[in-house]
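No lab work stands behind these numbers, since they all come straight from the coordinates. Keep in mind it's a predicted model, so treat the numbers as computed, not measured. Cβ atoms are built from the backbone, for glycine too; each structure is taken alone.
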Structure P
Amino acid sequence: MKRRNFIQLSSILSFVGLAPAITSATVVDTKAIDEAFETTGEKDRMYWVKLLDKIASPILSSMSKGELRKNMPMDYSPTWDNRNKEVAYMEAIGRLIVGIAPFVSLPDDDTEEGRIRKKMRNQIHASLAHAVDPESPDYLYWGSLKVAQPLVDAAFLAQALLLAPAALWEPLSKQTKERFITEFTKLRAIKPSNNNWVLFAAIVETFLLSIDAPVDAARIDAGIDKIQGWYVGDGWYSDGVKFHFDHYNGFVIQPMLVTVLRVNVSKGRRTQAELDIAIKRMQRYASFQERFISPEGTFPIFGRSSTYRVGAFWPLATLALEENLPTGVLHSQVRPALTAVFKRVFVKDTFNANGLLTLGFVGANQSNIADSYSNTGSMYLASFAFMPLGLPASHEFWTAAPTNWTQKKAWNGEVFPKDYAVDY
């Protein structure tokens, strides 16, 4: 192992409290590092929990007190497109709680993990109250006809509430619920772009449908129908009329379409056959995602929004949570594969001095890849990969002995499954 990798590994250990950072004068104990990174379900889970807590704490601890604007310095892309900068705060909280929602749905217990979970849940409740309270310093910018971005992150708020209604929606006060319904309804004034944005309009209305509030059904059906019409084959949807080779099937399209369909099927509005085929397509796409992960825990970076980092693995993480992984893909290989990716991406310098995610990918020197709409709040889409924390610690995902994922098998000279296109 090269020296720079020792330093990177120690940085990971340091910020989750497992070891001191390695400096240039430190003698590296390779055995200690190997033991610290020994892959077991228990160690992996605690690493995930502490990492998620590290990512979330600067946002939740402040917004739960109505102090997010006060305490969260924002960085903006070098090519910022001059949209209203207030959108950044909704991006931070909306995206962050999607990845936390399954975790806080688990019951409380008197463990370190349980205490972290209870803290997060309570902070989210308080944050959601501030989000829609016009008297709060952290009342979110819900937008206008001139600024469409709030539709995007209101959709992520809706996604989180749909993922964990009992944990996140039901405990809210009547007043806070009514305020959310009002704000979500106002978003109908925003016309979505003719791309993955059609799902943002659809999922906001789908959330309203789930709580039996009045809905604009046309926004739901337009989203479903357009995405279905953009299916190009072998588990991939185009993002609009023309196909874009990027990670937006992961960042938005696949899991959000399934969520929209699932609720609408349960309400008798769409067919089970549509949901079944959407799930099959997401499974196929997730099979590619498992194969994206190299033996070293890296994955290919292409297309826009690369700064969303591991959020690209939302489909794979969701199918793990739902115990519905693609045929031949095991929990025992997904857990160590994603853990390896996390350890490559979330090094110490991926966080700035305020504990916030940087505008980059790994470390602190890649702001050049931030898109014109990217800001500090945008980065919290990375939470989406943490879905399997919604599985209890006793689940096979966490207890199974680790096995090699596909690329690790292939490059180790082991037998690995051949891959063929699918036609559905």
Structure Q
Amino acid sequence: MIEADAGRAAEVQDEIDCLVIHGNGASLETLAAAGVDKADLFIAVSSSDAVNVLACHASTRLGSARRIARVEDPQLRDEAEELGVDLLIDPGEATARELLLLVQQRGVSELIEFADGRLDLIGGFISADAPVAGLSLAELRKKVTGWTWLVAAVVRDGETMIARGATRILPGDHVLFMTETDRAEEPFELLGIHESPAKKVAVLGATRLAALTARVLSDAGIATILVDQDRERVRKIATATPRVVAVCGDPTDPRLMRSEGIDTADAVLALTGWDEVNILGCLVAKAVGVPTAVARFHRVELVRLLAGVGIDAGVSSRLSAASEILRFVRRGRIRSVVTFQDSDAEALEIEVGRSSPAVGKSLRDLHLPHDAIVGGVIRGTETFVPRGETTIEEGDRLIVIALPSAIYQAEQLGG
């Protein structure tokens, strides 16, 4: 890792088992010292588009094999590709799409679509009055009418458990479950998750993410209010997206929320550049009566502390960037990779090749590691949640939820 800030470089060195070099990531001298010429992959994800593009170009001159750059400015993208960037990522656009899905399925903490929207991996928090509270998954199975969904993982006190029959669901648990999209009513009812599409949403902040999200929401026909104290930014957003009601004011002021009708919104998305403002904005919104509050986090560790406690969901453009990069790193038989806000688990979409050891075997006979579970199968035009006796066929795409200890074994399912 190359980091220009000496304090941050020292902090990362203490936290991560990697070589950390203090220096300018766009400098040929620094890149050479880092051994970029021997690297299989070079990733430039600083906060500056220009630095990222320049660093990738410099790494090309030194001979790195593949290059990824974070570039938000559309005008730089064509130039970046000409300079040898293999993958351009824009976490803001990905996060805006994620936020649209969350408000369209209000009541859930995550909604990740697979198979063109035919399979969903959904997250939600268990309330004390949820029908499943206190039940083991083995007991829950007796209440299920069909095999169209399953609990894949449970996150409790920051620890992720891949779901097994003996796993007991407790109030406050963050549950991740896989379901066939058109058959989600039963798991929602049993897990106590009440979904209702938002018709009116307030966006707090005037960051690029806030502006992108407001545009996406208004384009989807959702009445959208945006609030921020920066008069010039608010004016630009109002000019660029006239369907958005843009208000200049303090996004954490309860009086402003009431006067602008934010207290009657279905959801508030706090997307400023400061975690503290986002947290306070969500708490104030909940206090004035907004049912759903979503916060943007830079410090991901805060998600584990606050998700479900006054804040219904958290989003992070950094994790969106990580998912895009992981998808590129694990490419081949891996179709997609998803990371989660408060868990170190990954959801991988793995295509089963001819040489896969899984072909012709049932899931029960595969003896997957304890820290992995197959939550969904895509077979041609058919999608379904598998059972233990489900036999894997060549060409199947498996949705596998796995902890870090089981990622390698999960990848081998592709062959």
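Figure out for me which of the structures P, Q the number -15500 belongs to, where helix-only ellipticity at 222 nm (-39500 (n - 2.57) for each DSSP H run of 4 or more, over all residues; to 500) was derived from the coordinates. Show your work: numbers first, answer last.
Numbers: P: -15500; Q: -9000.
This figure was derived from P.
Suppose you compute mean count of other Cβ atoms within 10 Å over residues 44-51 for every structure in P, Q: which one lands on 20.4? Checking each candidate, the match is P.
Please compute distance in nm of label points 7 Å out along Cα→Cβ at positions 100 and 180 for structures P, Q and give me the label with the greatest value.
When distance in nm of label points 7 Å out along Cα→Cβ at positions 100 and 180 is calculated for P, Q, structure Q comes out on top.
When Rg/Rh (Cα atoms, Kirkwood Rh), for residues 60-171 alone is calculated for each of structures P, Q, structure Q comes out greatest. Here FRET efficiency 1/(1 + (r/R0)^6) of positions 140 and 356 (r between Cβ atoms, R0 = 30 Å, to 0.05) was calculated and came to 0.45; which of the structures P, Q was it taken from? Structure Q accounts for this read-out. Calculated for structures P, Q, relative contact order in percent (Cα under 8 Å, 6 or more apart) is largest in P. Each of P, Q could give Rg/Rh (Cα atoms, Kirkwood Rh), but the derived value 0.98 comes from Q.
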